[in-house]
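The structures come next, written out as structure tokens.
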Structure I
Amino acid sequence: MFFHPTIFTTTSRFGVLFAALGLISACTTSAVSSFTASSAVAPTAELAPTGKLRAAINFGNPILASKNSTGEPRGVSVDLARELGKRLGVPVELVLFDAAGKAVEAIKTAQVDIAFVAIDPVRGADMLQTPPYVIIEGAYLVRNNSPIKTNAEVDRPGNRIAVGQGSAYDLYLSREIKAATLQRAPTSPAVVDFFLAEKLEVAAGVKQQLQLDANRLPNLRLLDGRFMVIQQAMGLPKGREVGARYVAAFVEEMKASGFVAAALSRHGIDGATVAPRAGL
């Protein structure tokens, strides 16, 4: 089995990391069940070296975070950051970003201590990532009069796809698109306006954001289905392996306890699902 040291996506990978740290036996299943964030000593000095937990909050993905009527951050990522800070016994500083790429850069340079990002091999080379806590979908949007009817028709010569710079969709489509071309908007929320202004053929992004834009603007439609599944995880700066192990266990507990599901429901998020337990 291939093991990438910076992405924890299966129970066996938990086992390799734990064994490398000399903290558990070789039995992965028992390790995952016995090591929990609530039962472990929190590595506060590693996760919050400044005395507070600096959490990157990305408003570029409405599944993860948005602003309430008074402009305050809200969403599942905000709730998770605050719960982790509570467990560590430190205050939480929410560091706000309008694009995933900016949050990724902040975690890579350790300007923040945690971020909420999509699992991707490119990002995983520069940060530590937990198992996913939420799964969402990437979709395409076109004009009502577009000849494009299906996802399979998007990757054809002459089609230009608008995508948010540095987003998970940008990274994925940069690898997968062969015949069409990508044109990058500054942020994911700006994709549809950019797509219209530049008279492009397709817009790509998180399905919920595109649906909001289709409701906001006339003569737009989403293509049926999805072109990718996005696994949202928590990311940490490289070199904080003990902290990453703790946060990985924290994510598993938040899923199993119903915390993530309750947060999605509380914030009125449809179309996102709680990720399965690691290894399933």
Structure II
Amino acid sequence: MTATIISGKQVSEEIRGNIAIEVKELAAKGVVPGLAVVLVGEDPASQVYVRNKEKACHDLGYYSEVHRLPAETKQADLLALVDKLNCQDSIDGILVQLPLPGHIEEKAVINAIAVDKDVDGFHPVNVGNLVIGDDSLLPCTPAGVIELIKRAGISLSGKHAVVIGRSNIVGKPVSLLLQRENATVTMCHSRTANMAEIARQADVLVVAIGRANFIDASYVKPGAVVIDVGMNRLENGKLAGDVDFESVKEVSGPITPVPGGVGPMTITMLMQNTLIAAKRHHGLV
């Protein structure tokens, strides 16, 4: 059996095509979505992400600001910049690239971003709205995971979804979004006993643990949907997911590759969030 590949690249391009149409419609009303990205320090992976976000803004016709600050920037100065961007009318979305240098408290910075400009979906108010099912800006990667599943024509209602990983960035929010789609959700993590046994019960398996090729075919029920959120750099420089793609694709149903699966969706959902924030900001929804 050969598994169907769920292409994040293809789905991402479809969504961006729709966004581009909306951006033109907004431009006719004098509205340009604006995104400000703040990067503190020289983290190489963060620099790549920021460049990709900058390019996406340029390609879609957004107004974009990138604030690159030295690693020794004081927390008070970063918070002052966030406050300035909160008040800036041309900015609809603010993203402070994580991780931050050790002397800066991430929580304080996330809490300082205006809730309606929190396009990462990390502010406690947006997280709370997600938990209780109220409307909010959703975390980009989890929202991208759900979008991939739905656009692959897979119904989640009544399915058993197993999420491996409980981070605030992916594991917890994706479990909530799966429940919102009426899936029954089991969470697994580093302290879970019999993880492979539990994973094998999943109709949909979502993996986000940050360990290259950790999940092999023994974790997967034949025909199950497998979504690999992992992005790990191997010693040879190649990217690998958390799922051992070559072994798992022999037993799974639809599966996301790495690269080209969940990865492209993250920035696309960021663009979507910025568009939503812009429309709300200008009273167009």
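We did not get these values from a lab; they are worked out from the coordinates using the rules stated. Small disclaimer: the values here were computed from a predicted structure and weren't measured. Cβ atoms are built from the backbone, for glycine too; each structure is taken alone.
Hey, Rg and Dmax of the Cα atoms in Å derived from one of I, II reads 19.1, 57; which structure? Considering all the candidates, the number was obtained from II. Each of I, II could give relative contact order in percent (Cα under 8 Å, 6 or more apart), but the derived value 22 comes from II. Among candidates I, II, the computation of helix-only ellipticity at 222 nm (-39500 (n - 2.57) for each DSSP H run of 4 or more, over all residues; to 500) that gave -10000 used structure I. Using mean count of other Cβ atoms within 10 Å over residues 95-102 as the calculated read-out, with 17.9 as its value, let me know the right label among I, II. Only structure II yields this read-out.
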